[in-house]
Structure I
Amino acid sequence: MEELPASPADRHSTPVDGVDVLGALSPSRAGDFLTCPLLYRFRTVDRLPEPPSPDAVRGTLVHKVLEDIFELPAPERTPERAQELLEPSWEQICATEPELRALFGAEGPALAPWLASCRSVLERYFTLEDPRRLEPAERELYVETLLDSRLLLRGFIDRVDVAPDGAIRLVDYKTGKAPGPDYEAKALFQMKFYALVVWRARGVMPAMLQLIYLGSGEILRYVPDEQDLRATERKVEAVWRAIREAGETGDWRPNRSRLCAWCAHQAICPAYGGTPPPLPVVAEERVLVEPVQPSSD
């Protein structure tokens with residue numbers, strides 16, 4: 001049988017002893033299935049490669065700088081120091097993923113304007129928060145919990161802040177623009193998923209969920225409660241049941257929407273006249289064990 005590649009989550013995950021775990025699910029992959037079951041299949045079952053985009057790599061770079069800036073003493077967490085971290089962080093990323101340089105041409109003629117766009121995003125961050133006044137308890141925190149249904153929930157949270165009174169705030173950076181009112185619920189699903197994991201794992205209800213949209217300079221805040229998170233748990237388990245049913249029947253239906261414009265798999269999507277590849281032999285195993293990557297939105 002083909003060996004499945006390890007994911008960052010696998011390196012952090014705690015073995016669950018004595019429990020027949022149904023499977024593992026992250027908010028990103030749950031979101032994929034809700035957006036388009038066929039997209040979930042392409043990413044999680046087929047593991048089809050997706051070419052990196054400048055927008056996605058910008059997210060990775062900005063996330064790294066915002067993580068690393070908190071390694072500095074508080075007085076040094078300034079816009080100027082963030083800008084100084086940018087190019088060294090880019091070189092570190094390229095050292096592990098050298099193929100990313102090809103995004104900007106053989107000689108890198110497009111690199112300067114792209115780095116300038118990254119600088120603009122970082123500048124906008126400092127209009128929303130002052131990191132000199134923050135001391136995050138955790139950054140890029142891997143979290144997991146096993147529900148009573150034996151479904152393992154897991155993922156990476158960009159930042160966890162803990163107030164002196166113990167109140168927990170979960171923070172996620174987005175380098176895109178804030179969603180319109182019709183899409184806020186979808187954006188908050190990821191944060192409610194993380195809040196559910198923290199609540200189940202630590203027994204503490206997060207006091208605040210915060211999405212920082214660096215593309216438009218806006219902050220979306222939400223105060224969860226127990227009713228919210230129980231509803232999120234029911235939704236997550238319903239998504240998992242639908243994923244298992246699709247895995248058993250092979251019925252991974254495309255869901256055509258405006259998000260298709262950003263999909264890397266249009267050429268093989270039936271909604272656009274394409275033909276998906278045959279399902280891999282390990283399809284069922286891949287439904288159960290999905291790779292989880294740190295967020296870089």
Structure II
Amino acid sequence: MVCFGIDLGGTTVKIGLFSEEGKLLDSTEIPTRKEDEGSHILADICDTINLKITDKKIAREDILGVGIGIPGPITKDGTVLNCVNLGWGIFNVEEKLSAMLGGIKVKAGNDANVAALGEIWQGGGRGFEDLVLVTLGTGVGGGVIIGGKIIPGSNGAAGEIGHIPSVFGDDAEVCGCGKKGCLETVGSATGIVRETKKLLDRSVKESVLRDNPGFSCKDIFDAAKEGDELANEAVNNLAKSLGVAIAGIAAVTNPQVVVIGGGVSKAGKFLLDKIEESFNEHAFHATKNVKFALATLGNDAGMYGAADLILD
């Protein structure tokens with residue numbers, strides 16, 4: 001028996017074939033065709049799955065189902081609520097994809113929540129039941145797992161960690177969601193670079209970053225690790241914002257483990273230790289017994305979590 005786990009992203013779709021025991025047997029990546037209001041996406045997914053079924057000589061009765069993580073809010077019955085990054089409006093993606101696949105069972109979830117499920121199942125949160133995943137990349141995402149189950153919220157918007165209000169006053173930047181001062185404006189890779197540039201403008205401290213006006217997020221961390229005082233200040237500011245936000249999340253969810261993922265997490269233990277230090281400074285005492293860990297599944301977390309929607 002097998003299943004498919006799909007991570008539907010704004011640029012690519014990752015499609016994994018999994019055994020009933022949760023082993024990744026094969027994976028394929030196709031472009032996400034967002035033209036024509038995303039009308040080609042599900043058809044492309046179906047074509048790829050059908051080709052895989054033929055290529056691997058899989059009997060349809062041996063397919064347990066198809067799980068899919070989608071970059072947007074989705075209700076418990078599988079209804080997508082205006083997934084703007086794909087051009088989608090409101091429709092039941094589980095019913096539509098299942099019909100296109102000839103009745104194969106389909107389960108859908110928000111992509112960040114599904115990635116959290118992947119990390120607690122086979123990744124950095126393995127062995128725990130209560131997890132918060134924080135992903136630091138172009139934006140800031142996340143997911144909450146309690147008792148081994150995704151907490152989706154009433155309309156699939158739970159775990160939108162990047163939109164926790166975190167910056168107030170004149171210094172607050174406008175987030176992609178339209179609000180000002182979201183955690184994403186300071187905690188994402190682009191936010192870190194922007195905040196560091198502000199720091200350079202305000203400070204007279206020497207820094208190797210002044211000689212590199214096009215510096216990246218990685219450049220900031222590399223400089224900080226080499227002892228650059230201003231770069232360290234920038235990283236400390238980031239860690240403080242994340243630690244405060246996670247302390248607030250922990251006061252509501254009381255997780256066993258917080259897993260940090262996304263491209264920024266490649267800074268490794270250097271960043272993780274600073275976030276944990278900030279968390280411990282601000283967290284309610286009864287929620288401090290938390291393990292901090294780095295995500296281990298990388299870009300495959302969504303596929304694993306989507307498969308677990310079916311295998312759980």
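Please treat every number below as a calculation from the coordinates, not as lab data. Note that this is a predicted model, so its numbers are computed, not measured. Cβ atoms are built from the backbone, for glycine too; each structure is taken alone.
Values computed for the structure shown
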item	result
Parent structure of the calculated result 20.3, 68, given that Rg and Dmax of the Cα atoms in Å is the read-out and I, II the choices	II
Structures I, II, by distance in nm of label points 7 Å out along Cα→Cβ at positions 102 and 118: label with the highest value	II
Mean count of other Cβ atoms within 10 Å over residues 150-157 - highest-scoring structure of I, II	I
If relative contact order in percent (Cα under 8 Å, 6 or more apart) is computed and equals 21, the structure in I, II	II
Comparison of I, II - label where FRET efficiency 1/(1 + (r/R0)^6) of positions 214 and 270 (r between Cβ atoms, R0 = 30 Å, to 0.05) is highest	II
Computed 3.3 for distance in nm of label points 7 Å out along Cα→Cβ at positions 62 and 238 - originating structure among I, II	I
Top of I, II by mean count of other Cβ atoms within 10 Å over residues 110-117, largest first	II
Distance in nm of label points 7 Å out along Cα→Cβ at positions 30 and 46 - highest-scoring structure of I, II	I
Comparison of I, II by distance in nm of label points 7 Å out along Cα→Cβ at positions 78 and 94 - largest value held by	I
